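Input: structures, listed below.
Just so it is clear, none of the values below were taken in a lab; they were calculated from the coordinates. Just so it is clear, the model here is predicted, and its values are computed rather than measured. Cβ atoms are built from the backbone, for glycine too; each structure is taken alone.
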Structure 1
Amino acid sequence: MNLVLDFGNTRIKTAVFEGENLVEKKIFNSETELLNALHLFQNIQHCCIASVTGNHEAAAKMLSQKIHTLVFKADTKIPLKNLYKSSATLGSDRIAASVGAFSLFPNKNVLTVDAGTCIKYNFANAQNEYLGGAISPGIPMRLKAMNDYTHRLPLVDFDKNYEKLIGESTQESLLSGALLGSALEVDGMISHYLAQYPDLQVVITGGDSDYLCKQLKNRFFADQNILLRGLNTILNFNLEK
């Protein structure tokens, strides 16, 4: 049994895999909450940890005392050829999401869109080479930025049910700009990739993907667990090596 942990900017996501099958998934709001619950994971033999925050060291130390633990770093072996020019600064979440998509769609041109704190576009070609992609502000970040960088615009909560094009108040105008603007951005990016790679497979994931999936016109495959699947694939790949 494998345990994988993704320390994201907002939450810590964990999953237990038996082979390629996801058996259990848990989400924690802090490292302290996670540490208090580690005893709940039973019959685990191997572990993989990815972190974009650096707040994983206590969990890594505790787990490594009991089971084989791999902390995913820039030099960790992956089943894709990494052609990213600044691989040392490549976020573990980005490459893990692409590996997760690769595990489902090998030998295909795959664009993985991860809609979380930031919206991340990650592309791997049919030769199983990771090339890179793009990063833009996520929906909550856009709403917060408009409040932070202006004197009078209010901070508006993310309403995933909002769909109106024309905002009839300041609050609705902010929602229209941030939410529908994000959806149009994602659709536009997908269309640009499709123009270059007509056989493109699009994979949508991330905490805000449920909203985007309702808005997108282009075809896609949705999987909320693609990053966790990627970490499990990376762990198994290194165990085989």
Structure 2
Amino acid sequence: MEFSVMTYNVKLGLESDLETVAGIIGEADVVAVQEVGNDWIEGVPGRHTQELSRLSGLGHFRFASALGVRKGTDPVEIKPAPTAEEKPGYGVALLSRFPMGPWTRHRLPKRKDEQRCILSATVVTPKGPVSVLVTHLSVNPIDRAAQVPALLRHAQTQASPLLLLGDLNADVDDEALRQLSPFLTNAAGDVPMPTYPADDPEFAIDHIYVSKEIEVVAPAMPLPFMGSDHLPVMAKVSL
């Protein structure tokens, strides 16, 4: 069975709008989204993930907050979100054409940068369940060096087959990211195409990783859609 997988940092829809973003993610069957809000203080009001699901036709979704707002602060003070459903909340999401099973949120280590998290979910395809991890790693190398081992440890506890999707804020040769390669394969191959910034891409930081049980039918490639400051990346895979 073949299906398409995408990862996309949508920047709260600020570079376009949610209708444009939904039109892009609707091209895939399983989509990881970063920088989405749940009544967040920036971007359009409302629950972005629910609206993207409605507009894209990807009828199953999960959202996990990494950040929230400390009540009563002026100017607004950002804090780590105590729960995945935090509102206002800012984080990552997973949308799917297939039903979803159990899901959880896990905080990643925080050193100098803002709080980051992993959304772990099960997508139930017609050929069986697939574990999916969605994340947005830190741009700070100190934080990222702590986050990648934690991400890998979590990935190794998940049932196979496994997809790891997200804005990892590093290329495949990053010292931290290289730790993933013995366990997972980058669906773009050894030299992924750049995805950021979208108007003149220089850096390949948005990635799709797969476990050995998943065959890459069409390698991960950036798509020329300007709905955000990142390009979306899509691959076709087979179980």
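Descriptive notes on the structure:
- Ranked by distance in nm of label points 7 Å out along Cα→Cβ at positions 178 and 226, structures 1, 2 are led by 2, which has the greatest value.
- Of the structures 1, 2, the one that 2.9 was derived from, the read-out being distance in nm of label points 7 Å out along Cα→Cβ at positions 74 and 106: 1
- Among 1, 2, structure where helix-only ellipticity at 222 nm (-39500 (n - 2.57) for each DSSP H run of 4 or more, over all residues; to 500) as derived comes to -9500: 1
- Per FRET efficiency 1/(1 + (r/R0)^6) of positions 34 and 162 (r between Cβ atoms, R0 = 30 Å, to 0.05), the highest-valued of structures 1, 2: 2
- Rg/Rh (Cα atoms, Kirkwood Rh) derived as 0.93 - corresponding label from 1, 2: 2
- Winner on distance in nm of label points 7 Å out along Cα→Cβ at positions 26 and 82 once structures 1, 2 are ranked, highest first: 2
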